[in-house]
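Taken together, the values in this text are just the output of simple stated rules run on the coordinates, not laboratory data. Quick caveat, the model's predicted, so the values are computed rather than measured. Cβ atoms are built from the backbone, for glycine too; each structure is taken alone.
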Structure 1
Amino acid sequence: MDEVGAGSAPGDIEHVGSCMLPTPWATFRLHGFVDPDSGAEHLALVLGDVDDGAPVLARVHSECLTGDALFSRRCDCGAQLQEAMQRIAAEGRGVVLYLRQEGRGIGLSNKIRAYRLQDCGADTVDANLALGFEADLRRYEVCRPMLAHLGVRSLRLMSNSPAKVEAVRAAGVEIAERVGIEVGLDSSNLRYLRTKQARMGHLFSIIEDEAEG
């Protein structure tokens with residue numbers, strides 16, 4: 001896809017520029033966006049021609065500093081991000097939208113407080129509720145203008161969460177297919193993943209395999 005200059009994209013999100021980003025799997029083009037309403041900075045990693053109208057292999061990934069950058073095994077976020085980038089590299093075409101909404105939307109400091117409650121026995125849902133938050137406060141309205149700027153019309157969305165697929169679709173994004181991304185199972189996060197399966201509707205065959213083993 002040809003480079004597009006900085007400026008407002010459809011939906012009044014600002015595209016601030018792009019650059020090449022070499023990674024272990026491929027060299028992506030990294031795009032920066034700013035939501036003028038909240039000031040939040042979001043990213044898109046793009047590989048190949050994604051503006052030809054065909055559904056694009058994609059991951060809508062909410063920031064998880066502990067998992068993505070600090071290699072935490074409390075969750076499967078970092079493993080999913082790496083797997084998504086690797087799959088896109090293998091296909092030669094795709095997009096990762098990296099949204100800055102840490103801790104399912106409660107922020108980093110509150111996420112640490114929630115982790116402390118989990119250390120004391122709460123699960124990932126009850127910890128958020130105990131702090132006065134909903135189980136999941138993430139929003140996906142920025143996806144549509146970001147994808148429109150990139151020329152992407154439809155996604156093959158890598159996610160284990162049917163609810164997330166519906167939330168992204170409700171935000172105005174066409175979803176052609178949900179693609180499972182079951183990676184990162186670890187003894188440290190098995191309870192967390194089971195909670196997401198039982199209380200948030202995530203689909204995990206690997207947990208069933210672990211139970212049978």
Structure 2
Amino acid sequence: MVEKLKLGRLIRTSIVLSLVTMLLLGVVIPTATAFISENVDRYGANGSQVHLDGKVYGSYLLAQAFNESYFFQPRPSAINYNETQSGSICCSPNTNASINLTEKNLRNFEEMNPNITLSQIPGEAIMDSDSGLDPNVPLSLALLEEPRVAKALENLGNKSGVSLAGIGVQIMHLINTSKKQNFPIFGSYYVNTMYLDVNIIEILLNKGVINQSSLD
């Protein structure tokens with residue numbers, strides 16, 4: 001009889017502890033964390049969303065394909081920037097498939113940037129990121145691309161009858177004010193291509209070079 005009472009108390013205690021633990025870890029802590037995040041960093045808590053004219057067009061944390069020459073290019077993506085998945089090619093760097101893909105990325109980069117010599121090209125410009133969705137590139141790469149971007153924007157403005165003369169100064173300001181360091185003092189600098197390209201889109205919208213419907 002005594003053993004049955006001890007077993008009963010043990011079962012009740014186990015049930016109570018399980019319920020308290022589930023309540024604490026499954027409801028209280030997640031709710032408190034969400035509440036704090038929403039009030040301390042609403043922008044980050046909601047996925048660093050890209051807003052243009054009141055509509056959401058993605059996240060600053062996830063790269064997208066910007067194929068026009070007047071945009072900065074993110075790192076190549078083996079998954080074609082498919083935001084429903086992430087990953088790289090499923091083979092080691094020294095396989096033929098990996099080498100062929102790197103060579104293809106190199107040719108694409110050289111076509112878009114004919115004035116840049118091979119020795120100037122950072123590895124990040126031709127090598128896929130592990131996630132396939134990395135929006136960040138080295139500052140040096142953005143600076144290499146800036147002349148092409150500025151020239152292409154000026155040409156786009158001329159075709160639309162809108163002067164974008166001096167846009168290069170504005171683009172350089174965007175680069176310099178948005179650059180970040182991946183480690184304090186000793187770290188290397190990088191920029192977010194999504195941030196740069198969204199700002200370019202906003203400039204084009206404000207100047208009337210493109211309209212909202214062209215974004216859909």
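Computed values, structure above
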{"item": "Comparison of 1, 2 - label where Kirkwood radius over Cα pairs in Å is highest", "result": "2"}
{"item": "Which of 1, 2 yields -15500 [helix-only ellipticity at 222 nm (-39500 (n - 2.57) for each DSSP H run of 4 or more, over all residues; to 500), calculated]", "result": "2"}
{"item": "Comparison of 1, 2 - label where mean count of other Cβ atoms within 10 Å over residues 54-61 is highest", "result": "1"}
{"item": "Label whose coordinates, when distance in nm of label points 7 Å out along Cα→Cβ at positions 158 and 190 is calculated, return 2.6 (choices 1, 2)", "result": "1"}
